[in-house]
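Listed below are the structures to be examined.
Just so it is clear, none of the values below were taken in a lab; they were calculated from the coordinates. What you see is a predicted model; the values in this text were computed from it and never measured. Cβ atoms are built from the backbone, for glycine too; each structure is taken alone.
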Structure P
Amino acid sequence: MTTSILRAALILGLLSAIGPFAIDMYLPALPSIGQSLGASIGAVQGSLMAFFIALGVGQVIYGPASDMFGRKPPLYFGLGLFAVGSVGCALAPDIHTLIAMRFVQGLGGCACTVIPRAVVRDLYTGHEALRLMSTLMLVFSVSPILAPLAGSLLIEWQGWRSAFWFMLGIGILGLILMATQMSETRPPEERKQSSWGQAFRAYLTLLQDRHFLGLVFIGSFGIASFFAYLANSSFVLIDHYGLTPRQYSVVFAANAASFIGMSQLTGRLGQRYGLKPMVRLATHVYAAVMLLLLLCFLLGLDQLPVLLVLLFLGYGFLGLIIPTSAILALEDHGPIAGTASALMGTLQFATGAIVMAITGLFVDGTGLPMVAGIAASATMVWLFVRGTLKR
C-alpha cells in the first residue's frame, strides 16, 4: 500500500469516526441516563434516534455544499456545530433538552460522515478506491471497538455527562487534524460546475437510477440491522442478561471487530472474485445467519451465548457488504460524488431510523424484538441484492 493511500485513510478514517464515536461512546450510559433524568426507555432511545435523523437530514445539504464550496469548508462548519451540540448535551437538565442537543450534534457530525466518502471518490476509483475504503474502515474501527469501553470507564468514573465532554475534545481534535493534515480535493474549476439547482437535478437523476437506488438500499438495510442492535443492545444485554456496562462494551467491541476485520478482506476478495459475486455470497450467508438467530429465539432459545455467537458471525459477513455496495453505488457518479454520497447517507440513516422506531414499538424487555428487527433487515438486504446484482 502506498504512503499516500495510507495517509489519506488515516485522516479520513479518524474524521469519519467522529460521528459514530458520538453514538457508540454513550451506549453503555443509556440505562443510567434514563434513571438520572427520569426518562422512559423510549424517551432515552429518542436521543439516539434524533442523532440518526440529523445525520440523515444534514447530508442532503452537506453533499451539494461540498461539491460547490470544496470539501473542507463544510467540514469546518460541521465540526464547529458538533462541538456546540456536545456542550449542550453535557449540560442538559432534562431528556427533552438532551434530545434537542443530540439533534444539533448529529447535524454537525454528519459532515464527517458524507464528505470523506466523496473525498475517496475524488482521489481514486475501482479497486484502488476499495482499498482506500477498506483501510479507512480499519482506522474507523477505533470507534465501535474503543468508544463503548472508553464510555463505560468514563461513566463509572465521572458519570454519563463526562462522555459528552470527551466528545467535545474529539471534535476539537478533528478541527486541528483537518486544518493541519488534510488538503482540498475538489479543485476550484470543478466547483464552478456545481450549484443548488444542479444538486436538485442530480437528486432527481439519482432517484430515477434504479441500479444506484438498489445498491444504496443494500447498504441501507445492512446498516439498519446494526441500528436495531445499537438502539436495543444496551437494554437487552445490561437489563435482561445482567451484564455490567464494561462487559457490554466488550461484547459490542467484539461484534465491531468482526465487522471491521472482514471488511479488510474486501479489496483482496473483490480483486480475485469480483465485487458483485462477493456481495452476493456474503448476503446469502448474512441473511441465513440472522434468520437462524430469529428462529432460535422463536423456539425459546433466549440464550446469551446463542445471541453473541450468531451476531458475531453475521456482522462479519455484513462487513463485506456495506463498504462494497457504497463503492459500487458511487462508481458511475464521479462528477456528483458529494451529492450521490449525501443521498446515499440520507437514505441509509432514514432507513435505519425507521427500523429503530418500529423495533422500539415492540420493546418488551427481552431480545426478541431486537433480533426480529435485525433478521427483517437482513432479509431486505438479500431481496435487494437479488433484484440489483443479477448474474
Structure Q
Amino acid sequence: MSTPSQKIKIAYVIDNYIPGGGSENQLITLINHLDRTRFEPCVFNMRGHWSQGQYPDNCPVTFLNVNRLYSPRALGAIQKITQFIRDEQVDIVQVYFVDSRLVGSLAARRARRAKLVYCRRDLGMTHRWLRRRLARMADYCIVNAERVRQMVVDVEQFPADRIEVIYNGVALKPDGSPEITRQSLQIPEGVPIVGVIANYRPVKRLDRFLHVASSLSNKETHFLLIGRGQLEAELRAQAEALGIADRCRFFSTVDHIRDVLDLLTIGVSTSESEGLSNVVIEYALAGKPAVAFDVGGNSEIIDDGRTGYIIPLADEPLMLQRIEYLLANPEARLEMGAEARVYSSEKFDVKTMVHRTESFYERVVNGEFRNK
C-alpha cells in the first residue's frame, strides 16, 4: 500500500467511460477533480473504443474490448487487470455495474494487494445471487443514498460498517445558448411549462406523466419530455389519444440542459426505480420545485413541502394535486424553488463529493476507515 508520501493509485473498472448515465457522469466528474498531487487514477473500459465517444483526456484509459462476459476475451481482461495491479502497485480497485464488477473483482482478488471497492448507485435487483457473491469479495462499498445503503445491507448482505454514503456532486453549467427558447419550441410566452427529463424507457413511467398532464385544469400548460429512447413513438401516440399532443414537446438534448431547466415552471419525476436522481438534483439547483415519486433517494433530495413534494409511488391523483397547487400559487412555487436551490447547493456540491471521496480513499489505504 502507498505510504503518506506516495500518490494513491486507483484503477476504475467500468463498462463505458463516456458521458451518459449517472454513474458514468459521476466518475468523470470525480476523476476530473481528483487532486493529482495525491491521487493517480486510471480507467479500464470494458467495451471497445467507440469512435463517437467523448472520452476525457486527463486520465489513461485501457479498452478491454469485452462484449460478452463469458468469453476468452473476458478471461484475458481479468489477467490484464491483474498484471497491471501488480506491476503498478495499485492501491484501490473501484468497480461499477455487474460485468465490470465481476471482471474487476476477480482481478483484484487474484492480484492480492489492492483494496476492492464497489459502487452501488441504484436499487436494481437483477442478478441478485451474483451481486451477493461479488459483495463477499469486496472490502468496501460506496453508495450515493441512504436508501441504497440499506438495500446493500438487506439484499447483498454487505456489512453496514464498511459502507460509505457519498452523495452525488452535481453542477449546472450556464450554456448561454439561444438554441432552446420558448420560440424555438413553439411555446407561447407566459404559459406554464411542466417538464420531465428522462430517457424514454419503461422504468421511467412517462405514461404516468402524460396521464397527469392530461388531467391538469390549466389547459394552457405545456409539457416538455426531454430524453430519447425506444418508447418515443408510443408516448407520442399516447399524447395524441389524451388530447394534449399540441401542448407536448418531445426534445432530445444533453448539451443545453441548463437552458431547458430555465424554461421549466415545475420539474417532475415519475420513475419507479432510482438510486439518487441527478435530474431531481438538477431541478433543485435550477431553482425549480420538483414533484417526484418516493423512490430511491428522492426523499433525500426533496424536503417534502419545503423544496418540493414527495409522492407515494404510482399515486397519480396526489401528484396531480401537488402540481395543480404549485401552478395556482406562484409565490409558494418561487419560494420552494429558492429553498430547493440553497438546500441542494449545499448538499450536492461537486467539491464536497470529491473531498469526501478523497478522504475515503486515504482512510482505506491507511487502515483508518471508520463508518460514520
Given a computed value of 15 for relative contact order in percent (Cα under 8 Å, 6 or more apart), which structure among P, Q does it belong to? Q
Where is distance in nm of label points 7 Å out along Cα→Cβ at positions 148 and 284 largest, in which of P, Q? P
Given a value of -12500 for helix-only ellipticity at 222 nm (-39500 (n - 2.57) for each DSSP H run of 4 or more, over all residues; to 500), point me to the structure among P, Q it was derived from. Q
A value of -0.34, -0.67, -1.25 was derived for log10 I(q)/I(0) by the Debye sum over Cα atoms at q = 0.07, 0.10, 0.17 Å⁻¹, for residues 28-259 alone; which structure in P, Q was it taken from? Q
Suppose you compute Cα Rg over 2.2 N^0.38 Å for every structure in P, Q: which one lands on 1.05? Q
Matching 26.9 (mean count of other Cβ atoms within 10 Å over residues 220-227, computed) against labels P, Q points to structure P
Mean count of other Cβ atoms within 10 Å over residues 92-99: greatest across P, Q for structure Q
